[in-house]
Structure I
Amino acid sequence: MIEAGSFVAAAAKRGFSVYSGVPCSYLTPFINYTIGSDRLRYVAAANEGDAVAIAAGAELGGCGGVAMFQNSGLGNAVNPLTSLTWTFRIPILLIVTWRGEPGGHADEPQHELMGQITPRMLELMDIPWTLFPASDAAIAPTLDVAVARMRAEQRPYALVMRKGSVADSALSGELRPPVPLKAASVPRRPAVARRQAMLAAIRAADTGRDVLVATTGYMGRELYALGDRANQLYMVGSMGCAVSLALGIALAQPRRRVIAIDGDGAALMRLGALSTVAYERPDNLVHIVIDNGQHESTGGQSTVSPHVDFCAIAAACGYPAVATASEPAELSALLAAQSSGPLFIHVPVLPGVPAKLPRPVITPAEVAARFRQHLKD
């Protein structure tokens with residue numbers, strides 16, 4: 001058994017400073033310590049996949065990222081672990097508990113199957129793993145192996161935590177007092193422009209220190225078609241994770257404006273992420289949802305967005321400012337006037353894709369490496 005502070009201090013020496021997670025009783029003392037620590041940033045994620053994306057964004061921004069959750073939530077993290085961190089070669093540290101470990105402590109029936117397959121799940125995702133250190137002497141060697149593998153392979157490494165690995169730690173940090181809601185919903189506007197015109201307006205508003213994270217599908221391809229830039233990240237897979245990735249980047253790079261360009265289908269898939277963004281309140285983050293009412297890149301199937309008031313949801317979650325823009329000039333004006341955030345902008349657009357839309361010739365791993373270097377420069 002170890003003290004949580006011993007692990008956190010050793011991890012900090014190796015560059016890990018942003019933790020994101022979802023509670024588990026095995027993790028309770030560890031999460032309690034990280035919440036109250038002034039040596040790191042802890043972000044409470046709405047689900048395990050968001051935690052992975054937040055940690056990945058922090059890593060891209062130059063801060064070592066840690067995602068932690070129980071193994072029963074590993075299923076929620078499979079998508080970003082297989083199509084974000086693996087595809088873009090983003091090395092984050094995972095701390096996954098081992099509920100239902102065969103031969104281990106008696107546990108609830110819902111943990112039985114996942115307990116049996118946790119190691120195989122990690123191995124199937126090409127994630128090397130070892131047991132979380134249970135003694136002070138094991139902390140440094142365990143972290144050194146993890147960091148060496150992460151650097152060499154540019155992929156996550158998992159520490160699997162058994163029950164009782166960490167000594168009890170009282171919860172010393174508390175939720176910040178609620179902030180009075182400032183924003184109110186704004187009337188929904190009819191679509192009059194297409195997605196590419198709105199993307200062009202976003203690019204034109206780039207101050208030179210902005211970074212753009214475009215969600216998967218046609219969004220990233222159309223942004224790329226307008227002109228490839230080192231400050232643009234074109235997501236593939238990991239649908240719904242764009243704003244969580246952007247949140248991690250914004251926390252790691254507080255002097256840069258981070259613009260998350262989401263889609264209606266992606267935003268609906270992980271609506272819980274809006275609550276996390278609003279609670280963290282990074283004033284350098286802009287969250288734009290470009291809404292055509294369709295899953296356009298998969299055949300144009302309708303989403304339920306015509307029945308959803310995105311601005312009302314963002315306002316209720318606690319975004320201090322919400323707005324809507326149906327024309328490029330309106331969007332340009334909102335971005336030019338933005339002083340602090342997070343700012344939420346709903347952008348209705350007409351369906352339609354430019355003819356002969358190209359795919360990026362640069363690979364996702366190359367995009368991430370270039371993006372990471374851009375942030376360092």
Structure II
Amino acid sequence: MNILHLEASPGWGGQEIRILREAEGMRHRGHTVIFAVMKGGGLVFEACKAGFTVYEIQYRRWAWAWTLLRLLILMQRHQIDIVNTHSSLDSWIGAMAARFMRIPIVRTRHLSTPIKQGLNSRLLYGTLADYVVTTCSSILPMIAEQSGKSRSLMRCIATGVDPERMQESKERVLEFRRSLNLSPDDFLVGTACFMRSWKGINDFLAAAHILRNQKRLRWVIIGGGHQDAYRRRAQELQLENIVHFTGHLPNPVFALQAIDAFALLSTAHEGISQAILQAAFLQKPLIATPVGGSGEVCLDGQTGLIVPPFSPEKVSEAVLRLMQDPKMGVRLGQNGRERVLNHYTLLHTLDEMEAVYRDVLRSNGY
């Protein structure tokens with residue numbers, strides 16, 4: 001198959017990483033993958049570095065006619081068999097181009113936010129998509145209802161963990177803990193994300209403030225994004241010696257391996273976070289809100305502890321439970337790893353996406 005990925009997002013986060021990892025896996029299986037992504041976006045450099053053919057596209061409303069023409073030309077040039085869109089604007093323009101070229105379209109929805117009702121959802125997810133893939137199952141009924149698309153033409157395919165990328169030396173893990181001035185007995189709670197307003201960082205900091213007198217307890221925030229505001233908030237709460245910020249880490253596996261518990265306190269939008277899957281694979285007990293797909297990985301009492309959104313008090317209670325009951329943490333971590341291996345590996349993702357592509361091509365007469 002010749003697969004074209006379209007992405008209008010300019011960032012570099014879980015969504016873009018999913019696209020790239022999936023493309024690498026498909027290439028390894030013998031398929032050809034082309035990228036047409038936002039000019040200057042985070043995916044441009046990474047996809048080029050990985051050896052893919054990448055076109056930088058100006059996904060702007062004012063440039064839609066020129067963008068449409070460019071997409072038509074490259075679809076013809078590379079004899080594209082299937083188009084996979086990922087964000088709103090690339091889905092509108094790319095789907096129109098694909099429809100003109102009679103190329104099947106798969107729309108991947110990475111977030112759990114509601115889609116716009118009415119004509120928008122009817123067109124974007126109904127008429128202009130042959131198949132819809134989501135990264136968490138909780139939004140499938142909503143999309144089916146709002147778009148009018150049959151549930152048989154949509155599926156949840158989570159972003160799977162690649163076990164080969166999850167190896168890290170014990171020395172590097174210990175070095176990371178030493179860099180935070182931790183003693184061997186300190187309990188480290190971590191979160192990992194591209195910091196946005198809905199990632200629950202304020203609740204993470206508030207929980208740290210509540211437990212600021214717990215001498216063995218430390219906190220770490222792994223990742224980049226809008227971190228300046230959160231650093232200032234940590235200073236306001238006088239958490240400089242309790243909460244650590246790593247900034248962006250290209251491969252945060254060693255940092256995730258170094259923590260004792262993983263918290264993802266998202267308040268909206270979450271699909272199934274790659275970070276929560278990696279933490280579960282590394283046998284870290286989870287603390288998570290039941291937002292989006294997090295509750296599909298963090299099963300309360302089985303792989304972690306569920307807390308309500310906007311509830312730092314409940315977060316602090318969950319942290320204390322894990323600190324005071326190490327055996328429970330071990331049990332939750334072991335169950336989490338087993339769940340990832342059974343349902344959320346990169347192999348699962350590739351098998352299911354390849355099956356979707358083949359089914360869509362077959363149903364369109366290819």
Check the numbers for relative contact order in percent (Cα under 8 Å, 6 or more apart) across I, II and tell me which is largest.
I
Taking distance in nm of label points 7 Å out along Cα→Cβ at positions 186 and 298 for each of I, II, which is largest?
I
Looking at structures I, II, which one was distance in nm of label points 7 Å out along Cα→Cβ at positions 18 and 306 calculated from, given that it came out as 3.8?
I
To which of I, II does the computed value 19.5 (Kirkwood radius over Cα pairs in Å, for residues 42-209 alone) belong?
II
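FYI, it's all coordinate maths here, none of it is from the lab. Please read all numbers here as calculations on a predicted model, not as lab measurements. Cβ atoms are built from the backbone, for glycine too; each structure is taken alone.
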